[in-house]
Structure I
């Protein structure tokens with residue numbers, strides 16, 4: 001079991017994470033972040049290539065004719081105002097690394113340093129993916145479309161988790177993140193004077209009825225054993241207190257862990273919109289924006305990820321499940337739609353402390369997670385590399401016949 005790294009490497013990871021935390025950048029705007037990553041890759045002598053305007057991929061060489069192992073970190077921040085009071089707090093008003101992507105980036109740089117400084121040859125090439133725009137659900141697909149998975153045989157990643165103590169890694173088989181879809185409901189009624197509502201079709205009333213009606217879809221139509229969420233987060237209507245609104249816009253999200261449940265939610269939402277529109281003689285249009293499918297970990301790479309976790313922190317600190325259903329979306333799912341891999345959770349709750357939830361201004365993490373993450377990423381690259389190289393070795397031993 002390996003639980004520590006050189007203090008100098010830890011200090012470099014901490015410095016990088018704090019630097020990125022002070023200078024967060026929103027999805028698709030990660031220019032300084034990308035430049036900072038490239039600076040670290042140059043220091044390590046790792047060649048890189050820019051596939052998109054932001055983000056970067058880099059390759060650590062391995063034996064020829066063996067598929068690469070990809071390690072992925074997301075690099076973007078959120079439109080959240082920081083409230084931690086830390087010395088490394090965000091210097092960008094209203095923007096914060098409130099989901100730990102700065103830590104993910106520092107971990108991957110740390111893992112890269114461990115791999116290039118290892119005197120033993122790698123069993124397979126390693127591709128480092130520093131991915132932009134995870135928070136908008138668009139970065140992974142863009143990187144894949146640009147060719148980041150070419151020549152890759154397996155992919156691994158992880159996310160910090162305030163529900164787990166520092167030094168714990170959760171490696172679960174099956175669905176670990178829900179699908180995420182956004183929707184927009186446009187209501188067209190008939191505007192008029194607030195004193196004469198009978199001459200109008202009130203878009204606020206129509207929208208309010210839709211908001212209340214959809215609350216029963218999950219609670220009364222979906223089996224409670226199948227986690228799902230339907231939330232409306234935006235309701236915009238009206239311009240004056242004495243004018244009945246003729247139009248309204250509702251926007252929200254659907255989360256599900258199973259395709260059948262997701263499809264049921266979509267059908268029911270459209271049904272409610274149509275029915276409420278007919279009830280009030282309003283025109284109601286439903287638009288769906290598909291974002292990310294669920295993240296589904298499957299064998300044999302779950303076993304590889306778990307073995308790496310046990311080697312890193314010990315079997316007693318590896319969990320086979322995370323607490324409750326995770327309804328958050330994660331565009332790592334697109335990688336797993338293309339190649340095998342595994343996505344894990346890394347504990348960040350220091351002993352005796354409480355944590356603020358991700359995507360909140362009080363979010364903070366125990367920096368010791370950088371050690372856990374870097375060691376696990378480096379170890380899973382080695383173990384998965386051996387797995388990917390094994391078929392080649394077996395073929396060579398039998399004269400190439402299969």
Structure II
């Protein structure tokens with residue numbers, strides 16, 4: 001399938017990360033003609049620097065909002081084994097799905113008291129999590145420092161290798177007939193004369209201002225002649241642009257969503273002695289260590305509300321390494337392979353924005369915060385249900401869908417442009 005100037009497709013997906021590619025692949029399997037637009041390399045955004053934890057139990061937060069996100073996470077985590085198996089068959093590539101659970105550790109008495117509170121909270125929700133004494137935690141993970149005070153074990157948590165998932169999705173999409181256009185800048189959306197329906201997507205071409213990488217928006221298509229940019233018509237457009245979704249040009253203020261970038265710094269490490277330092281994921285106050293099973297580890301991640309600040313900082317890296325070494329001293333023997341910076345797409349309530357937008361033909365799949373990898377299979381199903389108008393399943397309650405509803409926000413300031421956003 002191809003998409004050229006003036007052509008029309010059933011579905012245009014903006015964003016070539018794990019979420020966008022999952023939607024595109026599933027939509028193509030349902031018979032839709034699909035094109036994906038990605039301004040850089042496929043998976044080069046948040047997907048390329050994600051740790052890949054599928055950990056709804058370890059990461060559940062207090063409050064009603066946290067419980068809503070937990071329901072999404074548990075449902076999507078249950079989908080991952082079948083999703084991974086199907087994707088591996090379709091692509092011929094491994095996605096690196098690993099079990100082993102998550103071990104959340106406390107370093108001192110204050111953290112131990114908080115961990116007791118966290119354990120009681122999970123028990124109140126009926127989640128599988130167990131309290132481990134320091135000796136029990138070190139028996140499970142001998143590399144832990146003797147100073148560890150207490151641990152919480154979430155046995156059902158898993159992890160995947162996001163870059164492997166991106167490669168598999170890219171291959172599966174190609175084999176299925178999805179048109180994937182990398183290095184393609186989206187200028188904005190083309191609307192009908194009444195500004196109530198999305199007609200298609202305007203793409204950068206010679207002589208047209210490029211997208212501002214720090215804002216996500218582009219030129220106003222109404223100010224350009226039709227011949228000045230490439231236009232691809234689409235019956236529906238899914239916005240899966242992650243942290244850049246809030247700045248998409250061509251939408252009236254009332255149709256936007258409040259998504260902002262949350263910077264994270266992450267390290268990729270390698271053990272020259274091979275695997276064995278850790279078997280499962282270890283989380284601690286301020287970070288985590290994720291083993292890949294081949295002697296490589298991911299250490300992350302900072303959480304910084306600094307917009308699209310692109311540079312890693314000495315302070316951020318120092319804190320990650322200091323905290324990790326305090327808990328797993330063997331980290332100091334690892335080699336640094338890569339230092340990365342990414343942007344989580346944050347929302348005011350930390351829940352994703354999924355489903356039909358304020359304009360006809362507009363569907364959102366963004367705002368996943370720390371859970372984009374985890375929620376990819378469920379996101380694809382909910383988005384396709386929104387596109388078709390089908391019930392996503394008897395077990396998908398109204399409360400679950402309301403957690404993601406793009407229309408749930410009151411008037412808020414646009415995080416990119418500073419405009420008020422009645423929705």
Task: Comparison of I, II - label where FRET efficiency 1/(1 + (r/R0)^6) of positions 140 and 380 (r between Cβ atoms, R0 = 30 Å, to 0.05) is highest - done: I
Open item on the list: Matching task: 5.3 is the computed value of distance in nm of label points 7 Å out along Cα→Cβ at positions 92 and 124. Pick the structure from I, II.
Closed with: II
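Suppose helix-only ellipticity at 222 nm (-39500 (n - 2.57) for each DSSP H run of 4 or more, over all residues; to 500) works out to -9000; of I, II, which structure was it derived from? It would help to have the intermediate numbers written out before the result.
On the way: I: -11500; II: -9000.
Answer for the origin of the read-out: II.
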Open item on the list: Can you rank I, II by relative contact order in percent (Cα under 8 Å, 6 or more apart) and just name the one with the largest value?
Closed with: I
Open item on the list: As an exercise: distance in nm of label points 7 Å out along Cα→Cβ at positions 260 and 356, calculated from one structure in I, II, equals 3.0. Which structure is it?
Closed with: II
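A value of 21.1 was derived for mean count of other Cβ atoms within 10 Å over residues 20-27; which structure in I, II was it taken from?
Answer for the origin of the read-out: I.
Each reported figure results from applying straightforward, stated rules to the coordinates on display, with no laboratory input. Just so it is clear, the structure is predicted and the values come from calculations on it, not from any experiment. Cβ atoms are built from the backbone, for glycine too; each structure is taken alone.
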